[in-house]
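Chemist: Structures are listed in the sections that come next.
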Structure P
Amino acid sequence: MSLNVGDEMMRLLGVLRHEPTGKWVRARLGGRLVADSRAALLVWEPRRIVPTYAVPDADVRAELVPRDSPPDSGVAVLHPGIPFAVHSTPGQAYDVRVGGDVRERAAFRPDDADLTGHVVFDFGAFDWTEEDEPVFAHPRDPFSRVDARRSSRHVRIERDGVLLAESHTPTLVFETKLYPRFYLPREHLKAEVLPSGTVTACPYKGRAAYLSFAVGENLAWTYPDPLPEASPLAGLVAFFDEVVDVTVDGVLRQRPASPVADVMRDEFNVS
């Protein structure tokens, strides 16, 4: 039996996974160490799209205070916008206390034999470094890559019959397990951009600012100052293909349709 990429992703999302990393990982709260480990694991809870770090008990530097764990929410896919405190596998939740600072339910010990003696930490609750480099948003998935390729395809972006952008010089971004994205020069936008206060972070590309239009909020995003490895995307604009009509070389593309596409619309409040 063969599986396409979408089927394989959903299969993997259904199980608790972990993977060792050779990185020296540290978490801090208010400048104080929470965890300091050279033996960390990347852990994906069932239905979680992105991983977070677990460290051996011996590498925990904070006090862990047991809390009742809430029941499984039953949400089909747990995107990064869903709080860490929402778990999809049995286990023990903890508050994390360092000095006078407390982060509620920011640690979790799964009831899994392979993870005995490890504590999973909420990435968003602390300041993290890998080796001596700060990292944000979430750890990178070692099985994912992002490739940007300049192209001469003719790309038109529309919504409800309104032309939003058109370009013959797009940059295509191919990211593992995701649909290709079309990044267009900002000067190729054809509709007025409206203010949006939404800002998100991607560990592969950097911090994204969002763009709204008369026909919808947060339809597009741009990386004004991307990470060095994503420098080809600086200032370019990408749209949520899930909610706009994309025509490439005269052919209308089918909108992405999958549980992951559905939760992306919810996570970024696209309307």
Structure Q
Amino acid sequence: MDDDGWRSTRMRDRAAGAAVMEQVVRLHTQAPPRSAIERALGTRPIGADTAPWFAGALGEREVGALLDRLPEGWSVFHAVPVGTRPDASGAVADVDHIVVGPTGVFVVNTKHHRGQRVWVGERAVLVGGQKQPYLRNSDLEASRVRGVLAQAGIVAPVTAVVVLVGTKEVTVRQQPRRVVVLRAEQLVRWLTRRPAVLDAATTAAVARLFDDPATWQPVGSCADTVQRFAVIEREVRNAQLVRAGWLLAIALGAVAVALPLIPALQH
């Protein structure tokens, strides 16, 4: 066991969105706190640089909750660190979710695009008309997982999957050759309805391999991160309620001003 005790944590115990939540907490801690006036007005407690990470964490947690519905015989691992070195932000590349079951091994990349229109073609994914690198990145993540299996001498098919959360509309012109793109609500049904390709022994061997923290880059417990993210999430939700209250007050004030004018207008 390392000095920081990271090997004591099983990978299956990591929370969905753990790596992204760590980034949210780090950025939020570095940002100046809101003033009393900003709190009273319901100013959003997270900045523009933190907002995409916050949305990403919510998306991964939503998909994680869906994957909890998988039947017995399936294993799910969240925020699995597959990178070899930290990026500019200090984070190591991670796979949002790895799913292991009778129908294979699935490397799931969650993308949260609330209210957006998404177009899917053989070689591209466009969000709001803008091309995104989701296919290339997902294929790379799947290749890394294939390498882990090959090094362990385990033969199992690995499929890259991009899961879209909160989209307004998804148009699939053609599914990409190497990556499957799905809405979040389709995921569990799609996983379980595929043909079985792994026997119970192989499925269990893959799950044991992925559950061992020594298979991946070092990670610590995410319990403190989850708790701190929950505090930030409550702050965001409370700010939304305050803003909604102000909008309601303004609307009621406008009605109060308009009501005395109605009889005069009628005459």
Structure R
Amino acid sequence: MREPLLRAAYAFYARRLRARLNTANLPKHVAMVMDGNRRWARQMGFEDPKIGHRYGAAHLEEVLGWCAEVGIGHVTVFLASVDNMKKRDSAEVDNLMRMVEEVVVAPLVRPTSPWRVHLAGRLDVLPDSTRHALKLAAEATHDRATDFHLTIAIGYDGREEIVNAVRSLLEEESAAGHSIEDIVQRLSVDAIAGHLYTSGQPDPDLVIRTSGERRMSGFLLWQAAHSELYFCDVYWPGFRKVDFLRALRSYASRHRRLGA
């Protein structure tokens, strides 16, 4: 008896939150750090914490549905950092990459998916099969007539991104025959931004991180300079629709200064 009552109360609360957001100022771009998969698995009693990666990967599709439902057209998700790829146990990394290929990427290329896929990060640090799957997803959805854009940050490090962007800009200017003096005079925020992994994409309005950690971990360091931050105590696989709606409510209640 208790479980049905809890489900009914949860559904009622979610509807109330959603109704109050109908006229709210909602973010156009939400970025998410999907943190806490292994800790969630331990909390749920699984002997192998890597099982959390499968649940976390599968949960992304549901969360993207919530984003589409409220009209959030740009979503960026942090799947794995460069440090994750280099420093974690190889068996865990292999498992995570398999989940990316089978559980994250596969649904995105289905004709029923509204999302166009963009990639951000060093694909060269990924296994060949994962790199191939991600590139195929980006190519398969490139011409999709849609207002929904998903950027997958994988093999990603925000500091490396900035360094690579500056390096790419300098190489381009040098190849065009410009002197270092000319380059210094014309160097600008927009010029560097044009060489980031996310060039052409809007900066995130809201960054959500699950698991209770209060840090960015190198995620979108340049792009999130003026973003609103929301830290949620639940682990990613346990991130509920009401948690998502609360994040949007928090965003809507803030007065954005954008650095002013």
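Read-outs throughout are calculated quantities, based only on the coordinates presented, and are distinct from any laboratory measurement. Please read all numbers here as calculations on a predicted model, not as lab measurements. Cβ atoms are built from the backbone, for glycine too; each structure is taken alone.
Chemist: Out of P, Q, R, which structure matches 14.6 when mean count of other Cβ atoms within 10 Å over residues 152-159 is calculated?
Modeler: Going through each structure in turn, the value belongs to Q.
Chemist: Can you rank P, Q, R by percent of Cα pairs over 36 Å apart and just name the one with the largest value?
Modeler: By percent of Cα pairs over 36 Å apart, the leading structure of P, Q, R is Q.
Chemist: Tell me which structure, out of P, Q, R, gives 1.8 once distance in nm of label points 7 Å out along Cα→Cβ at positions 176 and 192 is calculated.
Modeler: R
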